[in-house]
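Each in structure tokens, the structures are laid out below.
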Structure 1
Amino acid sequence: MRQPGPGRAGCTRRGALAALPFASILNAADKGRVLPTEARRYLDPATEFPVDLLTDPAHSSVHPQPYLRSIGRRGTFFLFSSDRGGGYQAYRFELRSGEIRQLTDAGALATSALQLLPEDRAFAYIDGRVLRAAAFTGLRERDVYRIPDDWELGDGFTVALDGVYAALVEKKGARSRLRLINMARGAATTIAEADGLIKHPIPRPRRASVLYQRDDGLWLVNYDGQNNQRLCQVNPSPGAALWSPDGRQVLYLSGRDRNVALRERTPDTQQDRLLAPTSQFVNFARNADGSVFVGASGNVGSPYLLILVRAVRRELAIGEHKASDPRSVAPIFSPTSQRIYFQSDRHGKPAIHSIVLDKFLEKTETETDPEKPDPPSEPKKS
């Protein structure tokens, strides 16, 4: 496998670009430009796990919220935001080559609201007040919805897995509302409104309802605005909740300080049970079948990334995130569970990192080698 680096500068156009100062490359083009790989590998000082630093920490690179689908279904690319061209723009990272392609030319990109649409042929993003959908082929865009002038973007945006509707939070002063948007027509309705914060809206898989978070706990509301009810009190919540793969249960963190636990609640029966205590998780993600979790610890003395096996309730530290704000780490599994991505500013500005876990976790999908070949920072396996 090729190692990261500029290659043989002078032999190809890409090599010539790699030989130029990085600032010169940034001024060369805008939307659609392709940048050479920045990836390099290091060993985690605490665990000696190999870690791939995929983006240059001289520039801020931000991963979307863990509950947003930002990794291609075959695991060959992912989306992120970066300020490497001045203001933040959306980029696509190709795992086979390590190349980075700029996708947008936005005036005010919402870095946490970047998501793939079904079939991986397009993506959605928010630029200022405008929700847009853009195709990867030709980067053609269309405006889907515009936030009214007397409201502004709140904390949260998610497109349902089927791509039909999106849930978007808007705020006005101390008041928030949850909007349901038809992605084809752009029509929007308010399905929940309250004083205080509404955040982290997540449409329920296979059902017409949206999970969201308020100051006093987790709430669930139908697409028609009916049955708006609080599921459980989580105050303060260490991080966003997630749906189980089949949409039957809500997975969430409960507690604070040293007593943070991962719990599971079934909205249809109101049953709530403990899944496992955690090492002070402040955010988490599940793998594709919900058998393993990854979390970022908020413990200042042990700033670890840990995987938690549901069946045995045991944790394994895979590395130190060393982020100045653990809540920004946002770890997430690849579709096959063979890789974890996370964000950290341990080497400078926030950057995207990756750890391969193929020696510890079984694949959760059966597609033929969806993540091979690995990024150029990885040696060829024997």
Structure 2
Amino acid sequence: MNPLFAPMQIRSLALPNRIVMSPMTREHSPAGVPGPEVAAYYRRRAEGGTGLLITEGVAIDHPTAVDSTRVPRLHGESALAGWRTVVDEVHAAGGRIIPQLWHVGPLWGAMRAVDPALTPMRPSGLWGRVGKTVYPEDYLARASVPTQAMTERDIADVIDGYVRSARNAVDVGFDGIAIHAGHGYLLDAFLWESTNQRNDHWGGDLQRRTEFPAEVVRAIRREIGPDLPIFYRFSQHKQQDYAARIADTPDELAVVLNALVEAGVDVLDASIRRFDAPAFEGSALTLAGWAKKLTGAVSMAVGSVGLDKSLRDAGTPRPADLDGLLRRLEDEEFDLVAIGRLHLADPALATILRDGGPVPAFDRNLHERRLY
């Protein structure tokens, strides 16, 4: 059997295959409300046979969650009505869908100009150490100015925002919860020593820096109960610095990931620019492979699957064979595969792969911002 098409059960979520549509920011929801074209976009991927759809990042119920008004939100009557339609359309096509809860944290203002009266949520008021990044100099100059560190009230308000949005997700019929906690965004900012220099119980050593994201997971688990799965995206790299790391050794990574699994995470979504890159020197094991080995939890690989290069690299990526991916799945190095850009190239990606067709070609100019 092709390992991509083995079924899997995660709590109440029954997956017909191991193919997941990775979250991708689309910005096609004016005023944060997903409309009929968004519902049709997700339904097409369900009709195409993808086992699970994870939505684009969705703003939680907090004033500085996401700065683009065209990113969908998971609060407010109109937005929730829109999501009910999305979920109903996906379910009618036989699919499964979960929302990715998102708070950008220190990166507030990176997508759009923002109200200067609103303070971004930063653990220590710091944007983070600037390294290899794609952000323009004018934004870096503004963002590098320290702001007020998050207060206990701020922290409580953000946790409450996550909980309310998770409850909204359950109420509109989603099949689980995903949390965006990588790439330098808010939960990741508590893990990274460059953005978290607190000396209270939310900062200090790596174990204490893990406490805030773990508390968010615990609060969501209490709210949604034991049936629905929680997916958790983590990363080493940051938008501020693609060379940044939260863990220099497997032992350090184990501190973070085991705390999250204990808090209630079911699936560790290991975000990296190339899914097959070794995570630590001296071992060929990938980041998703280490996540599974260190915790025993279900792990998901993501990063340039089916492409010969990362989108951050120069030139147009071309289709790449999936032999290495299939070999790692057969060896049970990880359990799920999240694929992004190829789902934009062809919504019937899963059917194509099941039938042995060629990997679709992704064209950045044609597919990147089109909602098809």
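Every number in this text was worked out from the coordinates using simple rules, so none of it is lab data. Nothing here was measured: the structure is a model prediction, and the numbers come from that model. Cβ atoms are built from the backbone, for glycine too; each structure is taken alone.
Hey, mean count of other Cβ atoms within 10 Å over residues 114-121 derived from one of 1, 2 reads 17.2; which structure? Please report the intermediate quantities before stating the final value.
Numbers: 1: 17.2; 2: 14.2.
Value 17.2 for mean count of other Cβ atoms within 10 Å over residues 114-121 corresponds to 1 out of 1, 2.
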Entry that produces 2.5 once distance in nm of label points 7 Å out along Cα→Cβ at positions 50 and 162 is calculated, selected from 1, 2:
2
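Computing Cα Rg over 2.2 N^0.38 Å for each of 1, 2, which one ends up highest? Write out the running numbers ahead of the final one.
Numbers: 1: 0.97; 2: 0.92.
Max of Cα Rg over 2.2 N^0.38 Å: 1.
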If helix-only ellipticity at 222 nm (-39500 (n - 2.57) for each DSSP H run of 4 or more, over all residues; to 500) is calculated for 1, 2, the one returning -500 is structure 1
